[in-house]
Structures are given as C-alpha cells and as structure tokens.
Structure P
Amino acid sequence: MEWEPVYVRTHEKGLLKEKIKEAYTLLESCVLCARRCGVNRLGGEEGFCKVRDEPVVSSFNPHFGEETPLVGYGGSGTIFLTHCNLGCIFCQNYDISHLGKGYVTSSAKIAEIMLSLQQRGCHNINFVTPTHQMPFLIKAIEIAAEKGLSLPIVWNCGGYESLDALKILDGIVDIYMPDFKFWDERTAFRYTRARSYPDVARNALREMHRQVGDLYINAEGIALRGLLVRHLVLPERLAGTKDLVRWLSEEISPRTYLNVMAQYRPCYRAFEFLELSRCITEAEYNEALGWARDAGLRLDQDIAPIRRIFF
C-alpha cells in the first residue's frame, strides 16, 4: 500500500473538523503552550506570544539547510511563523520571534502556500515555530488536503508544548521535530523565563514519540513519519547535553534521531550574559557529539557531512 500522510485519513474520517473546533476552543482561554496565559485570543486579547486570532507568517521557501532526511533532493517546504511562545534571549531568528517581522494572513492563504511548495517539489511542509498558531495551521491543512496536499507535516517547535495541544495534533502531524534546549530548570529560567521547560519538554517528547514513533526514512532517504529531535550545543555545557542525550536513549528510544547543532552564536540579548557572549568551540561540539554517540542515538551528523563553521 502506498504511503500517505496521517492527516489524509483523519480528514476522510471527518475527524479533522472536530479537531479544528477543539483547537479554536483552546484560544478562548489560551492554553496552546505551556505558558498557559489564559487570555481570550478570540476576543482580541494578547498573551506572551503576541498573536491573537489570525495567523502571522514571516516567509516561506524550499529550505536546503534542514536535516538530511527532510531536505532530500527537493528541499523542505518551510513556512516561518511569526512570534514565539518561548522567546530565548539568544534566538538567531529574533527579528521574527521577538520583533514580530511578518504579516497577518489567513488559513486559506497558508493552504495556498503549502500547495505551492508541494508543486515546487518539496518533500514536506515544515511549520517553523508553529505552537502558538496551531488552530490556524490545522485549518490550513484541512483546506489544502481537500485540494490535493499529500506531503508529510513537520511540526518544527521549541519543545515548550502543552499536552492539550499535542493530543489534538495526534492524527495530523507526521513528523515532530522539537528542540530540546535545556536540561536544567535554572538555565531555562535564566534564558527564557520558563522554569518548567525541562519537565514540559520531557513530557512533550514522550507524547510525540507515543504518537509517531522513531523516525522512519524511506529507501530514497526521505523522512515520512516519526520523531526527530534537535539540540543546540551551548557554551560552557549550559544546555546539559550529557544528561539530555542519555535521557533520550533510556526514556524515549535508543533509536531516537538527533541533530546535534553547532551553530550557536551570540544574537539578540545574548551579550548581556557573559557565558553566552561567545560561539561554541570545536572541542565543545565534538564533546557533545561523543556523548550522543555513547548514548547510541542515530545522529544526522553520521549520515551527512558536517556543514558547520566554528568561530
């Protein structure tokens, strides 16, 4: 039987409309993410993420700098959503996440974007920072599915997810790609004011893996379904990489697919913190890779050349 994205079956069963209604209900006293602001976004109120009742998009394009199984030969169809529910003070996309670069649009327009990326030969639809805009995106998926969308949906998020939202996404998302940023709650609070981040991320990854399992890559090297975790190495071992990768192997799966990311550089307000005011060294990165390999994880770096620059 030919593979098809999970949302196609959900739509055919008539369940997608129910999920859309449920998702919009979460906006009435917003609990889309773990910040649980409780504002009425449908009534025009604004919480931490600064998005109300309409989607806000920054840009879209076939992306060739993503993980190897997402890029393939046609690129990953990325759609960058404006604003963020986490707000790391060192964010490299701070003009989008903090400063709000983008434009208000509609679910129908996002559906058109998705179909255009499919027509251009992309292997997937990659929603970047989608958590706080989830209801609008599910609606867009419904519209696009009715018009022939047949690509996997990648949920490219920061890991600070509510279980309420993730359970709605069950049967919609094919590939979860969360960052797992911080192992220690003090570090998370210092750089995001989200002290609960480590526990929230652990629970979110458990739920994601329950839904989609380990990353499945077809014979052509293209990812179709599963969990793909990102982890950004920070200076001075601040991200807690050693404990984090051991937990992934022991508590999620030893077959977890992980991208150990080396591109940290001081951006936005990072220079306000001495420990974040430099790039990581090659030694720090290789140490992190060694811990991940010792944990037995499947690494993106082991199936593709390392395209990283150290400063």
Structure Q
Amino acid sequence: MFDYVLYKIGQFITLRLPLKTAYKIAEFFSDIHYIFADKDRAAVKANLKTIFPEKSDRKIRQIRIRMFRNFAKYLVDFFRYEKIDKEYIKNNLKVENLHYFEEALSLGKGIIVLSAHLGNWELGGVLISLLGYDLWVVALEHKYKKINDFFNAQRKSKGIKVIPFNKAVRQSINILKENRLLALVGDKDFTKEGGIVINFFGKATSFPKGPAALSLKTGAAIIPGFMIRNEDDSFTLKIHPPINSILREEKLQRLDIKNSFTKMSEKDLQELTNRYKVIIEDYIKKYPEQWYMFREFWVK
C-alpha cells in the first residue's frame, strides 16, 4: 500500500502548485528513481534497442531518461484532473480530425477508440468525454483495491465510465451495439489466455485480441487515437481514419458472445490487427520517449 500513499501525497502536492513547478519536481524525483530502477532501465533499453538497432548506447540512454521524465509528468497530469476546466482545455489541448468520430457514429455500430501506452492516453479519454461523447474504457484492475478505486475515481470525475478488465467482453459488445465509444489500449496483451502473435518492429510479440475481435463481432470501426505531448507540454489528440472490419455476417452471427473470441479464425484477427499495428509502430518510432513500456516487450 506504499504506492497508494505516494499517489495521495503526489496528488496533494501537485494540486497546490503551478503546473510547471509540479512538472519540475516530478522530473527531479524521476531522475532519482532512474538511478535505482535497474530492472526498469534494462527493460527499456532492450525495447529501444529493438526499435532502434542503429542507435548508439548514448542516444538510447538519452531517450530512456526522457521517457522516465515524461512518465512522471503523465502522473502529474493524472493527479490534477480536478484542475481541468474550459480554460485549461482551450490553452493546452488540441484535437485533430474529430469529424472521424461523427462519421463513424452515423453508421450506428459504435466506435472502438484504440490507443497505446503512449503520450497521455488517460488525458485523451478525459478530453473525449469533456467534448460530450459517451466514453467507456476497459481498465486493468490494480491488485490493491484502494489504488484501483483511486484511479477509477479520477476517471469517473471527468465523466468516463469504467469497465473492469475481467468483465469486459459482454459489456463491451453491448456498449458498441448502443452506438457508444469504447476505449482500448492495444499494444500489450494482459489476458491469461494469450493474445495474438504478430510481427512488431521485426520481432514477434503478443497483441490483445480484443480490439479486432470486437470489431469483427459488432461491425464497429476501430479509430486509432493518440494524445501526444508537445514540446511546450501542451497536448494534441491525433485521430486517425476509421479502420473498418470486413464483417462476415453469415459466419459471425452464428457465434455466441461468450465463445466468439476463441472461435474467430486467427487469420481474421491477425489481418485486422496488422492494419492498426503499423500505425502504433509509426507513433512509437516518432515518439519513443513517450512510450511507457517498463517491461521487456517482445516474445523471446
């Protein structure tokens, strides 16, 4: 429960300081953490070497330090949700291509908003919700209830509805059928059953089946979206054109909800997953210092 105490202290401090000051303090503590986080440093280095085999150790180290610092800023942003108002949005948050949401919703099949552990995906969800969209997110539950409740309370305070990860399948399908927005993070598989193995930056890794399976089952478009931190610490939500599945009506409608994910062919799932994994690759390559993956990512 030590982490919970740290989160509450962090929130208390950041809510009482100007944003820039809070960022500087967060970066200071991030640099201290960096010195002692041997396991995290090694995992990040291994991941970055896979993405950038041509870069020197010195350059990799520079990216890695910036990643740690950006993640500290990410936590500051999360702690300060109650400070997000119309003025903050006007001065700090921008949106590109919001019209893709409206076009997809006009089809009546809902939207799978797909992001990655990159930039500030949580703040992206807040912005979408504050813009008036009915947004639901699937969130991995923390093993400590107090920490889990803290994170969910922050999300709910901005109108985001939270679906527990272990209860997501049926509820997600119903949400999409009701023509709502469902947000998923698609770059790391957390299921016990295992995800779908794909080629990512030239090596095999496991992506979650959920986004592709839900799209194939419901006909909902997958719309990639990434909340990127700019150099001045403002953010831009970059929304991409819809990726529409080729729904095989006759085949898929025979599948019952509970077993539909396991009975879909690997070929169908892989084909659709590959269509958005290249977008995630592009963003990670462009913003490696904003990809917060502190564990070894690739299948050995």
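Every number here is computed from the coordinates shown, using simple stated rules; none is lab data. Note that this is a predicted model, so its numbers are computed, not measured. Cβ atoms are built from the backbone, for glycine too; each structure is taken alone.
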If P(r) over Cα pairs in 5 Å bins from 0, in percent, for residues 200-239 alone comes out at 6, 20, 19, 18, 15, 13, 8, 2 when worked out from the coordinates, which of P, Q was used?
P
Which of P, Q yields -15500 [helix-only ellipticity at 222 nm (-39500 (n - 2.57) for each DSSP H run of 4 or more, over all residues; to 500), calculated]
Q
Working back from 39 (percent of Cα pairs over 28 Å apart, computed), options P, Q, answer is structure Q
Which of P, Q yields 16 [relative contact order in percent (Cα under 8 Å, 6 or more apart), calculated]:
P
Tell me which structure, out of P, Q, gives 1.5 once distance in nm of label points 7 Å out along Cα→Cβ at positions 56 and 80 is calculated.
P
Source structure (of P, Q) for distance in nm of label points 7 Å out along Cα→Cβ at positions 104 and 208, computed value 1.4:
Q
